[in-house]
Structure I
């Protein structure tokens, strides 16, 4: 081998290694960022493209925006290509103004111009930042990040017309409990299904029970899901319909709760009955409703619940990213690395604990 050829090969190897490092080594990378009871999830595809779903809270010295930037840098990202905002509540869109000053942002996606008066300042601020790069999504639309496919399940409504991921008629709809629709902003929610090879993840933001039932009955339009970000930060009062959870059969669930928000809040029965119908009872404790799912292999929490600190109502400590609240909270993330064959490893950044699952 000539010296010139050797130098060329070394340079090529260095380039390949650098490229793999920047793109997660051919893996889809996911980070659930600790915005303490808000929502923000970052996806980095193997081709280097990225998508952020929600931006957390405003204020607090730009805490959430800074945590998103830290997660992006950990993935090797210098910009975020796609920003999807689920709805106009402050814990989902509030961190955007600060984030836009810290990191270049590409195309913006949202559910449209329906807005409650109390949320209008956040909505108007979003429109100013998005400008001409704004896109209002419709159910069934797709955002493509190389081999990663992001499909819009719902935005404003109705829900997606055709089932995805092999979804079929759902026998759990018989005598399924029903509830009145939530307030308008949680009805307008953008929900996403994301596929990479055989791996399937879904996240519905704060979607309520009535929207879940539209997605679940009479046909399960989500199909089976490997990894599910549970709705409403784990507060399954007006969400977590058993007809949906039982149909999608998640292997792993991530709860983006705060120490005193979401998981652990008391759940009441809110049946809506129709003449001649007796709804099937369901587990009222939110954590136990998830833990009793027959296909579940792991539940990961952003925080230990301090609303209900009973160990039986929280996951195993190794699977909880943050145990403290206030100034001592370090904002640890939960991450996942997904290979093209469907193998995915979830890691707790607080303690390095990891567990590997295979998509089924």
Structure II
């Protein structure tokens, strides 16, 4: 099959980059030509591109973005900042998965299907938009669930406790959690360079003072991204974040208050949608294992009290796959506004 267009993934050897590569292979962009890029020390690795071809990761340079139609910045914040200018100057539809460009003027935070569910026009982007930030996956999960409910039922208030996994903070955090678990099971001293404390076999709202994993910053980002993608269409949820001793998958316990009482069947019907799967089996609730590799969000409901206005939602999503799916949706949204070829 002949291919048209060029997709560049910068940070292709990261956890997020690898997940994005796989998701791209199942997306409308799968038939395009793929270029995988990363920092010099990671160049030369073999990876499977979204097209399904096995290819080498190339060294990331300012010239790497020339001729690109879509650019995904999937590396860390420093890599994104270093390459944002050449990426946006290429004229491509640029999507930042690191969140590093959040404070950049003219770069909005987006979750396209949330906007569509809430009936919000894509007024935040236009032909002059240099890039978009793909919203944080926990924010996308919460906004998607609340937006699904809001389509048929008025949501008056929501409170969420979000349990985030190590993979949300990158490869180093994931590796240290693994090393800590092995060390503690062997009665050895656990490494603490990333967490400055024990993350394995632990649930905590904050790590050590010198931790590179900043849960308060993660909480702030979820709050900001929720406000950005939902606006006034949803009530602002109260959010608390805790570190869970898990490798992958974000889970949230959410208490919602509705404007009218609902029965259990009505509540389940209101939540079930294209992006949300309601699990009915109480013995098989959503969890970080059941959502592995899925872009959809799984939810279980339980009534709080007797009047049917307050409900507990137990929601789970694959944080990396959800982030990849949202980034691809962002690329499609922005790409439809871009002329083919270079912007003159």
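For which of the structures I, II does the calculation of distance in nm of label points 7 Å out along Cα→Cβ at positions 320 and 336 return 2.2?
I
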*The value 1.8 for distance in nm of label points 7 Å out along Cα→Cβ at positions 168 and 184 was derived from one model only; which of I, II is it?*
II
*When FRET efficiency 1/(1 + (r/R0)^6) of positions 80 and 200 (r between Cβ atoms, R0 = 25 Å, to 0.05) is calculated for each of the structures I, II, which structure yields the highest value?*
I
*With Rg and Dmax of the Cα atoms in Å derived from the coordinates and found to be 20.3, 63, which of I, II does the value describe?*
II
*The value 18 for relative contact order in percent (Cα under 8 Å, 6 or more apart) was derived from one model only; which of I, II is it?*
II
*Upon calculation of helix-only ellipticity at 222 nm (-39500 (n - 2.57) for each DSSP H run of 4 or more, over all residues; to 500) from the atomic coordinates, which of the structures I, II produces -6000?*
I
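Read-outs throughout are calculated quantities, based only on the coordinates presented, and are distinct from any laboratory measurement. What you see is a predicted model, and the numbers here were worked out from it, not measured in a lab. Cβ atoms are built from the backbone, for glycine too; each structure is taken alone.
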